[in-house]
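Listed below are the structures to be examined.
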Structure P
Amino acid sequence: MRIAIVTHVVRHKDGQGRVNYEIARAALAEGHQVTLLALHVAPEFASEALLQWVAIKVGRFWPTKLFKQQVFALKTALWLKTHKKEYDVLHVNGFISWAKADVNIAHFVHGGWLRSPYYPFKLTGGLWSAYQVLYSRVNARLEHWAYQRSKIIAAVSEKVAVEIRANGVAGERIEVVYSAFRAARVMGYDMK
């Protein structure tokens, strides 16, 4: 199987990056070809014959994280437009690319965070607070769009699954997956 994974980082000591690290390791152990579209990949993957890293460069001159993430999303989508037919499975994480995914692993739901009584930011709370509200609202809409277009959504907890359903995504496409090992199964990798 040929698998493409889109994520910002793939490394052992990073929440979302760790999940993708474990999925890539498990897929490689099964003999699958893995392509990582990422900013940073753990150095131990450099010697893997079945792994290709497509380094997505995002310049430091972009003014905010929101802009940088959009540049990353656009660059990955453009690369995948040319190469998507080379892969059996395209795996993403939330909204990370403008490309349509087969599997989307949901670690966090911005829409749920916006609705939380603990959400601390307000448009009238100063420039930083207003930016955080804008960041959360934009990401909530983009995530919803990405989840609607994904064939399968693997939520890392029941709470995340509930928040995705609350955003109007059909429940039959959502599966709660508590570990990267199980995520690999949901994605169709023949892990033993």
Structure Q
Amino acid sequence: MTLKRTVALVGMMGAGKTSIGKRLAARLNVPFADADHEIEAAAGMTVSEIFAKYGEPYFRDGERRVIARLLGEAPHVLATGGGAYIDDVTRATMKQAAFTIWLKAPVEILIGRVKKRQGNDQTRPLLANDDLRGTLERLLAQREPVYAQADMVLESADEPHAVLLDKIVAALAAHGICESHE
């Protein structure tokens, strides 16, 4: 397979951007990047530490720069943080330089996935409160209209990853984003 543009996965925390992204990159035989991990490496601290020490606007500024840098690299699969696509500048950069896929998941699935990681997860400062459901519902209501601007919407339900990957690869081929050399 040849990937002609970077594929950027967007969506809520717990939608599966990292797990699907890693598998998609392997399937396409291209590199994988996780924006939050890149931000943490550049800052030398976790996302939560950045939020606590400097605030969300500072974090979003760094996120904007990191995603722009990543999108300047050879085509790859990029998993973004849940709020990255909400930023107007980041979204415009992504729309110009990548094929964006919204991994859309219902709040029940998001809650289940986020709860599995909550104890050891330091990358979701917006969920650091006692109302996980309310916070996710509020963020989802705010973000869905923006996520809907992605080039493709894919339901990220509880189905095998192989099924989702087949759907993504077929859609990428249909959009001319990747081509097979078979």
(request) Identify the structure, out of P, Q, from whose coordinates helix-only ellipticity at 222 nm (-39500 (n - 2.57) for each DSSP H run of 4 or more, over all residues; to 500) was calculated to give -16500. (result) Q
(request) For relative contact order in percent (Cα under 8 Å, 6 or more apart), find whichever of P, Q sits highest and give me its label. (result) Q
(request) Compute mean projected area of the Cα convex hull in nm² for each of P, Q and report the one that scores greatest. (result) P
(message) Going by distance in nm of label points 7 Å out along Cα→Cβ at positions 46 and 150, which of structures P, Q comes out largest?
(response) P
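Bear in mind these aren't lab numbers, they're just calculated from the coordinates by the rules spelled out. Every value quoted in this text rests on a predicted model; they were computed, and no experiment measured them. Cβ atoms are built from the backbone, for glycine too; each structure is taken alone.
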